[in-house]
Structure I
């Protein structure tokens with residue numbers, strides 16, 4: 001945005017290549033392209049920023065017929081088709097309840113995106129959309145979440161989406177995140193760019209360079225005074241920790257020190273000799289698969305991690321962890337050699353964990369796809385500690401740059417109508433630690449840049 005406004009822009013990247021959470025690389029074997037962090041982007045196709053920047057037209061977006069699937073024991077599965085009617089039909093007796101949960105949000109999709117796409121301390125542009133969203137978050141974020149559905153497939157299908165938030169269950173924040181993702185699943189769809197997430201970073205870099213911007217790699221910043229002191233503006237796509245290296249007003253410093261990080265992620269990537277042999281063949285149609293079993297099993301696993309129990313290690317931890325998996329090659333064969341596949345997966349672990357989750361994830365996939373081990377050619381794993389070392393924004397392995405609780409959606413990272421502004425002249429925070437929070441949508445940087453351009457340069 002700043003480059004489009006005619007300003008001189010220099011981007012500093014700490015790693016040897018650009019991308020941050022949207023990188024792709026051959027992590028296992030030559031020819032197998034894995035996403036290093038984010039893989040499927042439920043918020044991308046609905047992003048006003050991506051639309052304004054032309055990313056929706058510039059990239060080849062794959063929008064699958066099945067947004068996500070949730071296998072259960074006994075060969076059963078919940079299938080979230082992009083077609084809401086088809087999903088409702090597949091859920092049988094609970095289909096009507098699913099429709100009444102999602103359809104009113106779809107009817108005011110732009111209003112929901114507007115309401116959730118910025119900080120919450122404001123009057124919503126579409127009060128009806130905000131009311132509908134809030135009412136459903138109250139239901140699914142409290143013990144009332146067990147009153148909507150009669151069977152076990154529909155609640156499991158929704159809980160798998162809620163668990164993306166890596167928080168307690170049921171809670172308002174997790175329910176809100178799940179509602180937004182589920183709405184996108186039946187709306188614009190859970191799209192991702194052909195070839196891997198790196199395509200998003202490359203397209204943004206091309207846009208910046210075409211506007212005269214400069215990108216400098218291998219340029220880590222460990223102290224704020226390394227980039228401040230000049231006449232320009234500094235936008236920090238970092239965890240709030242970096243602000244603590246500067247002299248801050250007492251109240252702001254205390255707020256940053258009180259900012260809480262969430263659980264970590266242990267990630268595993270697999271190169272496969274063929275498709276995952278799911279017991280239910282419809283699961284093989286979904287690029288995104290949520291594993292962990294029933295609603296109660298997933299809630300127990302996520303709440304145990306939040307209490308600090310390590311899955312597969314501590315006796316108090318449930319036997320089955322929640323696993324978020326993607327199999328992009330079911331719709332994008334360019335990601336692997338002919339006939340081969342890739343599987344991307346992670347499970348939540350306590351912050352700072354050194355757990356190698358390869359066996360844990362393998363067992364959970366085998367639970368719903370017997371024979372999975374036989375198609376694995378190679379694997380690569382990263383612990384929560386590894387992820388934190390790879391990306392300084394992932395404090396303790398928290399890929400969301402801050403715990404997702406209702407309180408921290410209001411104060412992310414501080415309570416303010418303009419939380420992107422810091423008390424340091426010309427310094428703005430634009431990472432996932434600011435509203436509207438994590439996801440590949442670009443809104444954090446958009447709001448921060450708009451504020452900086454208006455306040456520092458008088459550009460509206």
Structure II
């Protein structure tokens with residue numbers, strides 16, 4: 001059975017709607033803070049590192065590396081992706097309320113996002129926007145699924161069900177022959193040689209060399225990583241869960257929704273603790289070590305997938321409740337950063353590649369992890385007042401304005417004095433739309 005979601009009341013924005021969008025923006029800002037920590041702990045390498053790469057020069061470096069890995073790796077992209085699906089729900093209901101075309105404009109907007117992502121990927125190989133643009137098409141195709149199917153399918157994908165099936169199946173496959181073992185070793189050696197060559201280009205190559213490398217193999221490498229780790233499935237699942245949550249309007253502050261997030265905080269915390277314990281018991285807490293064989297490897301990988309999903313849900317529930325119950329000043333300060341989500345994300349990448357890659361300051365492999373993360377947090381802290389200053393004067397961040405103007409094929413007004421009505425259909429952060437002509 002296919003059902004249309006009930007439209008939001010969006011014109012004009014009520015205080016309830018404004019507060020709902022504010023908590024979503026705060027969550028987006030929080031996720032961007034975690035993303036820059038994760039990227040800085042990896043020194044914006046966004047790829048395999050050679051055996052000689054080990055930028056841990058002190059006990060503090062080791063401590064920061066371990067905690068950044070356990071607490072941020074894969075968790076904040078999860079929140080960012082979930083919010084993409086949630087914004088999609090807001091856009092769809094806004095279009096339905098205002099009787100505006102949705103599918104064609106959304107597909108055009110996704111094409112623009114892919115172009116922005118492709119340009120971004122030439123300078124930083126860890127770009128995620130291209131993947132969002134591609135998977136956004138599936139979100140359009142699946143937008144009419146009823147809520148129960150949407151929830152079940154989203155959860156299955158978020159918990160990496162396709163890879164779980166593959167792991168179980170692999171336990172019943174005959175052991176590889178000697179020829180297959182040798183072929184695997186040869187492939188592994190070739191992969192590591194390619195990874196080492198790419199590392200040295202990133203570490204000391206020119207801008208032209210980095211762009212050429214990323215243009216020739218960046219998308220293939222990204223897709224390989226997405227498929228190998230299951231992130232492609234997880235991201236689509238997060239989009240679907242975001243759409244489901246948007247339909248349920250769970251980010252409207254009510255006593256029932258506060259109770260929902262309290263239960264989510266409790267159960268996500270319990271599952272995160274249990275799954276993390278299982279993963280630690282089997283792997284010793286080594287994330288990028290040699291894969292475990294047999295059922296131990298399958299269980300460890302699945303436990304880590306559960307750890308990723310549930311710890312992310314724990315973060316979302318905790319931040320939402322803090323935002324509603326305490327009106328914490330720090331979380332409120334993140335609203336502007338989140339509203340300028342695309343600008344913030346691309347600015348963070350510009351900072352990272354200019355600090356770590358060879359065509360910038362060339363600190364990849366030379367700067368300790370603690371200093372790397374500290375620089376990232378300092379840059380993010382600078383973005384908070386800059387974003388608040390900007391949005392006190394302008395309706396959109398620079399990249400949001402560009403994306404919006406390309407979407408409508410017309411330069412959009414920036415000044416705060418020309419605010420329109422409704423909710424924006426920009427995928428990374430909803431904002432007011434211009435009046436209909």
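For which of the structures I, II does the calculation of mean count of other Cβ atoms within 10 Å over residues 24-31 return 16.5? It traces back to I. Structures I, II were shown, and helix-only ellipticity at 222 nm (-39500 (n - 2.57) for each DSSP H run of 4 or more, over all residues; to 500) at -9500 was computed from I. Given 21.6 as the derived value for mean count of other Cβ atoms within 10 Å over residues 312-319, which of the supplied structures I, II does it correspond to? Structure II accounts for this read-out.
Name the one structure among I, II that relative contact order in percent (Cα under 8 Å, 6 or more apart) of 32 was derived from. Of the structures listed, the value fits II.
Computing Rg/Rh (Cα atoms, Kirkwood Rh), for residues 216-263 alone across structures I, II gives 1.00 for structure I. Taking distance in nm of label points 7 Å out along Cα→Cβ at positions 136 and 248 as the quantity of interest, name the structure among I, II where it is greatest. The maximum falls on structure I. Once mean projected area of the Cα convex hull in nm² is computed for every structure in I, II, the highest value turns out to be that of II.
Just so you know, all these numbers are worked out from the coordinates, no wet-lab data involved. These numbers come from a predicted model, not from an experiment. Cβ atoms are built from the backbone, for glycine too; each structure is taken alone.
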